[in-house]
1. Can you spot which of 1, 2, 3 the value 2.9 was calculated from, given it is distance in nm of label points 7 Å out along Cα→Cβ at positions 285 and 501?
2. Looking at structures 1, 2, 3, which one was P(r) over Cα pairs in 10 Å bins from 0, in percent, for residues 477-524 alone calculated from, given that it came out as 24, 59, 17, 0?
3. So mean count of other Cβ atoms within 10 Å over residues 117-124, computed for just one structure, reads 23.0; which one of 1, 2, 3 is that?
4. Cα extents along the principal axes in Å computed as 81, 54, 48: which structure among 1, 2, 3?
Structure 1
């Protein structure tokens, strides 16, 4: 599918369209390729829909700014930048530098509006399509609307009121205005409700296979339901959020992982960490918890199998390779750079008892010299001492969720690993939040304790229950998976939690954080080119 890069008010837009000239034998009709001009049958729409997955994956795997994954973690309660910071993440712990010209805020805005425009192109094309029947049209519409709803939910969480665009932009438009938040939320609910009613139920790959004849993870109705639960929570409609989360859980389509499985089931590890091993992350690979997985393939085996060079492993994994006597290996997460460090709160206060989510297979806390070269014979097998700056980015405790090692790529620039976008563990957390906010304390405790029982962690009690406890549990369960910044912005707790739990990092402390930062700035460039209407800035920027 043609990728439309739309920045609101941009003066140039890439479009494919018919020439305004009269028809002649010189007019080209490229039926061998798919575009908004030629998408008129099921195969064409299928290609366009796959483009939505590719575009979203490209956002997650963005590598032009290697600190991109850090933007969503540092300066919150769970992580800090290190001396290895790349640059784009700096305003997200040194908040005085977060201005309306911020690069990360601009990239986010433009990419999610591009995703919306791509979805709108598909939806517009359906109106006149003759090569696809009514059932096929509903399926295409449901899948496109899921992505549009997903994109608008991201924008509403990060920016608040945003312009609503429901048809494709095919030329310069300079009069965008921000809709009310209620209007944006209503549009999201409309899109996702349609998707939940018309997307396929969950079957293996929904009958679709990739180029190596394996089931692929495509949109299903439970993805829309899970996202609806989050939207309703953000909107204060907690009873509706509870209904959606319960519907996912009660569907009996998903089960929490409670036993070893998959490619390393007979080796070192445990049942929780098994979920994050490449080769175990998809439903057909045994991950019964997975609701939505964005899949990546090794491009040497599957041409076009990945979109960009994902930086999550390099960001989350320490730069232990730089210590003489250490070699990058899979059990240590592969070769990392250590652009962020988990906060002291996460490492030393968050986990209690024998919580399996804190096992050595999920959070690596000790490192041992592993280079067998003669020069390091006296060190081999001994623990690497924690000393000086090394503890901040070289051998600091770190999550292994993004860890992987390819012996054919010891430098390890790219990361070929799937993105688990939604799983059942989070569904229980959304349910607990919805129940707590309705005053259903006992029910919320029970929902939290489902996860704690699975993790062999101490049980919660009614006296413990609070929004902070739920957010603590999200960190235990979803560390390095969830977009932590978005979670804290959605719940209005970014300022209080970040300053209380992670305000005094020894190297990169969080400074300048105020209520202004509960929303990101509207990119100044969008405001400046929008000359025919006022595109208002968020307060404080």
Structure 2
């Protein structure tokens, strides 16, 4: 490929387009296809990135690989040069037993990303993910379908692990025996679980509302009333006569709603037994659907557990990409956005893979920091101070563009953030209740919810468990922490008694002012929080292009300078 020809890229799990913006800013990449299932994020992506001929897909499982390769051929290329994206990957915690699902469907999307690499055979790829992907909590469950690929081809060694399905209850011994029968006889557990999933949600919620049971039952009575005539038919089959009796008794009690303190205790003992049984049966059904091999069923630490085999997500990726003919970076695996000019301490895991034949004996590495010294990091002040006296709107108006105030302090980051426009869009913030405003007023820069007086915490059921990022007032003199959905976290402006606007959050993520977000307020805040900071994406893109021997006319290091260099110049 000639130096003046752009490399063709496919963007998977594109979100609003932060990582892709970083690649596009190099001037050496053209995106031929993007995949994103969130409609609002799609609108944002299309507005900022779409060009004639670009394919857009809603679902990676429906990706038409032949169509993408044909489009590359039409553009005069042999195929896709680069694939990049960050597949969702959720860690599994044995401590979290509130969910009725055991297997994260998100983790399966990691394998869809790998499939895309296998089918498209790009010269290079980038996978971005949460830092914790390296931990043992990010794993796949070993299934009967895995043996050839995992054990024989990749040489991985699944390890035995005890996984809690649910708490022991009044049916523990009988249920354990039934589950062993299920494994032996391969019974279909969907026959034994509640047919009405909305009802299961309601009784699970009731199980967590013992102190408020009377109030909750009044609210849900109309929905339950329709079910009482067919109460016994809400299971296709009953796994035990004792369970069937308790189910009928539960229906009688819920219908009468005439509880004393003594009967309420009995109700909750009965209710919790039924909830635990249903959770365990649902998880076992999920295990069967995914062909997960169960070694044994045991009781441990007052839980009913299964013994299974698992293997790490990162171990799988490392072995699989090597098998596909790619060299990938080894430790370090993490990049901090602050090292590349973002006013934000945000660490993420990155895997860069390049076809071995293209790099030969060279080592594939992540980009080196532009700013090594944390004392030279850009801060919140460098990114948003010029908007301090520009009042955000609380009303969504697609056409609203505010004249950006003049600023004397145009540091390199702010010059980049201003882009090629003189107006500011998306300078909109969430509506703020009086309770929230009262909290805002009490907090100094760097303080959060835990610094509030106890009288201002009463709306939270368990204030002690509130995260340190909630009701955080930003500090002008430091980088921010990781930007997530700052509306949900109720981030506060460093100087003003108001929430951070969508545009201010975007600036912390290094989206320039000419990048316009679409969708509802909450969606825009979420899109920003989910994104890869474009400056970080650009640094990674330049590293990939270096391996593909594509020169960069204006590298990031010529735009973003360490603060000490700027001050002394």
Structure 3
């Protein structure tokens, strides 16, 4: 580290409160997918094997009443911005509602602006096109899959959890091995390089495991013989994550940077599979407004900050608190224009401090619809109470399983919590109409790849490649199939654009009317998406539809992989919805590429 850079970091510390290490403080942030509070040995699970995370727990401050959103993308946006999920435009995992609004400032941007190397590894799930990709949001090293999981529609074609292909700083690369191992290996290379260069870093390691499909190296499944295949694979995936956590912590120690490194482990929502075995006494799991849907583990270890021993923080905390906390701990400056919804909990995490934390309300909700619905799958939380869907009230300390609704006995509590929600909703509601639009014609992303995952429509689009392969053409209560969705796009400059319609993605090399054989399976309890046979759609024509108007129509030639249209677009917003004409009516083009022509 250069003397000038050390002086810069120390000067930055003058503008914030709280402890600042003498050397720049690194951050390693590990977050797993669909692993719940009860899916760890240290939280009481009698079966699962997580020795490394259990050891981390004995050396960390732990948040035991920490809450996130009940699903993937919504948690990630709050964690990375310090803002309520619904404020950021991310209240779903698909349908164009999983893209982080361009005006949001991520923790990656904040740390990069402070001179940090910032790495993102694994699952992003906040947008696959400019300006929503991690490389557009402050991360200087990116190694990721597409969409919300390996094998989902925006991911590279025919990907599965073993021997996949990934995006490395915008380029497609292939890799050998199980996905979680690959992501940690890439993160560890980044950490090693930064340490050798004496450059402070933020490493965001976001696994897609143990999210389904449930694929796992056989040796990990074998650790859970006697359990169902699903549990054996799910727990095996968790144990594999645990092994990688151990390897990364060992690397940090070997590099001599442990003292000045904050190491965090957490998860993104309640368990997707483990509740049937152990759920720490909570009700429900992933997607639920009850605690089992959004109360998750959180461990933070930081020797230079005095956080090296088991310290339980039972105060109510939320994902929106994490960014302000990391800024205070590291001395990275908050951008002047940013106002957080959360607060720093650095003092709570410090075992040397006795803190009286003010009472407050926080909210977790699971919209999973095109446009937010008031009170939908919501939890208003205080230290003592949980108000569910605006109607059910539970005293959480005496009723952790949320079985006894006491709303009628405490109308004053219900009224106060409802009023907080009403105020919260009224503030956020005007932002809901700010659709996240995919940019066309931007020099940093000259060829834009659109997928059906991001169709904006009322019903679920084909969000994984199994659905793409199946090409479901059923539409009840309608004589003809019609395409109901669109992509929200924005041409940022006037010009001629080439819009190419495809039934299969570019990397497949398949013709529009081709059928594809089923792909090979990989080890685990469930089948890979690619094992679904690829059905032919027998399309006759391609139609360019923009803003509800059919502008051009072309026949589909034999063996054509795409049909392209050239069209003039003025700077502005559009609803792009090209279709293929088929016997049953019309089918949206699952894949479209847009290129601005010179």
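1. The correct label is 1.
2. 2
3. 1
4. Considering all the candidates, the number was obtained from 1.
Every number here is computed from the coordinates shown, using simple stated rules; none is lab data. From a predicted model like this one, the values you see are computed outputs, not experimental measurements. Cβ atoms are built from the backbone, for glycine too; each structure is taken alone.
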